[in-house]
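There are structures below to look over.
Please treat every number below as a calculation from the coordinates, not as lab data. Keep in mind the model is a prediction, meaning the values are calculated, not measured. Cβ atoms are built from the backbone, for glycine too; each structure is taken alone.
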Structure 1
Amino acid sequence: MRLDRLADCDRDRALAVVEASRSPAGYAQVLAVMALNENRGELIDDYRDTFTEFAYWFTVFGTPTDGSPWGWQLMGHHADLHCVFGGGQMVLAPVFLGAEPTTGTGRFEGIHALGDETEVALMFRRTLDPGREDEFLRGSSLRTEDLPP
């Protein structure tokens, strides 16, 4: 089910499954990444079918109520989570979360994602020789018109 095609109440039910499977901080991070996906769409004014808050697919595998292993997946741009339940255990892997930008602007002001991860990456970036930036820096902007060929 694509979340942006569901009625609000049905989307809320799908997201409640994600929420029940994550810590409060982990769930907040997922919601932030999804919101920042739409923020990116507005910033670059492109890919408006992909860069929206709810352009994510939610899939359930198996039947949660019959005692057999089952799972769910939330998949889209900048978020891909897989959760499996079986034998009294829950496995949340693999997981990918990304955000560009990591801090919201405009109506997304106040939304932040991946702050600790960004700080670690920036610390690493600062260790690299500035004279060799052309070897690792591919652009200075995420705007479509500013990207290299």
Structure 2
Amino acid sequence: MDYCGQVLKRYMAAGDTRVIPFISPLAPFVDPGSRVFEDPQRYGYRLFCRTLEEHRQALLAPSWKYVLNYETEWMSRDAIVASTYEAGRRLNLLKAEYGVVEMPVAQATDKRIAKAVALSQEIDRVVAIADPEERPGPPARAQAGSGQC
């Protein structure tokens, strides 16, 4: 986000509004057939899904965190999710600071991100309940997969 701030400062100061930084969460899957997929330990990855069926089940998970088929030795799933939300919040505020988006829009976006973080934490709390029958919501047999391959 520091780099995005530098880019915005440089281009906006020159009156050039064509450059607008954008970020996105990392891809949910390490691509099957890639070097990392074939030898994850060598590259510092831990994969949660290996088969097509495991990947399909992950897509039924209640949160995008559980769709991720990987974490790394440097970043857990939790860290990937937290850093994605934090980066989104910071970029949103930078865009407001430099006039790329209006402050009311940035504030509304910030509220949506805060709600997403809170919902993600609640989903984690529910998923952590060991007995699916004790989880709130529809009966366990009707719920989608947990995302744990």
If you rank structures 1, 2 by distance in nm of label points 7 Å out along Cα→Cβ at positions 21 and 53, the highest one is 2
Quick check on the output: 4.0 is distance in nm of label points 7 Å out along Cα→Cβ at positions 85 and 125, derived from one of 1, 2. Which one produced it? 1
Highest-scoring structure on mean count of other Cβ atoms within 10 Å over residues 29-36 (candidates 1, 2) is 1
Given that distance in nm of label points 7 Å out along Cα→Cβ at positions 37 and 109, derived from a single structure, equals 3.2, which label among 1, 2 identifies that structure? 2
Given a value of 14.9 for mean count of other Cβ atoms within 10 Å over residues 5-12, point me to the structure among 1, 2 it was derived from. 2
For structures 1, 2, which has the highest computed value of distance in nm of label points 7 Å out along Cα→Cβ at positions 61 and 93? 2
Hey, Rg and Dmax of the Cα atoms in Å derived from one of 1, 2 reads 17.9, 61; which structure? 1
Structure (1, 2) behind the derived value -11000 of helix-only ellipticity at 222 nm (-39500 (n - 2.57) for each DSSP H run of 4 or more, over all residues; to 500): 1
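1, 2: which one has relative contact order in percent (Cα under 8 Å, 6 or more apart), as calculated, at 28?
Working: 1: 19; 2: 28.
Derived from 2, not from the others.
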For mean projected area of the Cα convex hull in nm², for residues 13-68 alone, which structure out of 1, 2 has the highest calculated value? 2
